[in-house]
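So, here come the structures, one by one.
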Structure 1
Amino acid sequence: MPAPPLGMALSPDDRTLYVTCAASESKVCIVDVAGRKITGSIDVGHTAMAPIVSPNGEKLYVCNRFNNDVGINPT
């Protein structure tokens, strides 16, 4: 991970793991579970943590701790 991980969420199909990596300009790393590799990332807010994937797998919710908001991103 490019920065300390603060949370993880598994997609409903168990294929993708979303890992919040805390920083002032945080990223969510997208990990292919079978391949055990980072396949992409999503830019999010300050000190991202506590990711949640919607039940249908279409949205990722991330708490941006020091922005005092929740980011909603397509998966």
Structure 2
Amino acid sequence: MYTIEELKKMGYDVKVYHSHNKNQPKGGETKVSLKLPGYSWKNAIGHSVCSNKDNFNRKLGTRIALGRALKELGMETK
């Protein structure tokens, strides 16, 4: 799977958003937005949600959300 750094080098506009209550280590959400180079209208968004029973993990949430956004573009593998 592509990394965020590789996608940025390829010209993609990549944004990562985390939503998490810092007072509680459990639960949260991550969203990754990809905009294709040269296409202002073509983008993909991937979401990952952490259960309120699980510890929030930014790296894992980002990896899952990025994989889902890439799958939406048909690019899930190199």
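Since every read-out is calculated from the coordinates, none of them should be taken as a lab result. The structure presented is a predicted model; accordingly, all values stated were derived computationally and were not measured.
One of 1, 2 was used to compute helix-only ellipticity at 222 nm (-39500 (n - 2.57) for each DSSP H run of 4 or more, over all residues; to 500), and the answer was 0. Which one was it?
On the way: 1: 0; 2: -8000.
This figure was derived from 1.
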(message) When relative contact order in percent (Cα under 8 Å, 6 or more apart) is computed for each of 1, 2, which one produces 29?
(response) 2
(message) To test your reading of the models, identify which of 1, 2 gives 40, 23, 19 for Cα extents along the principal axes in Å when calculated.
(response) 2
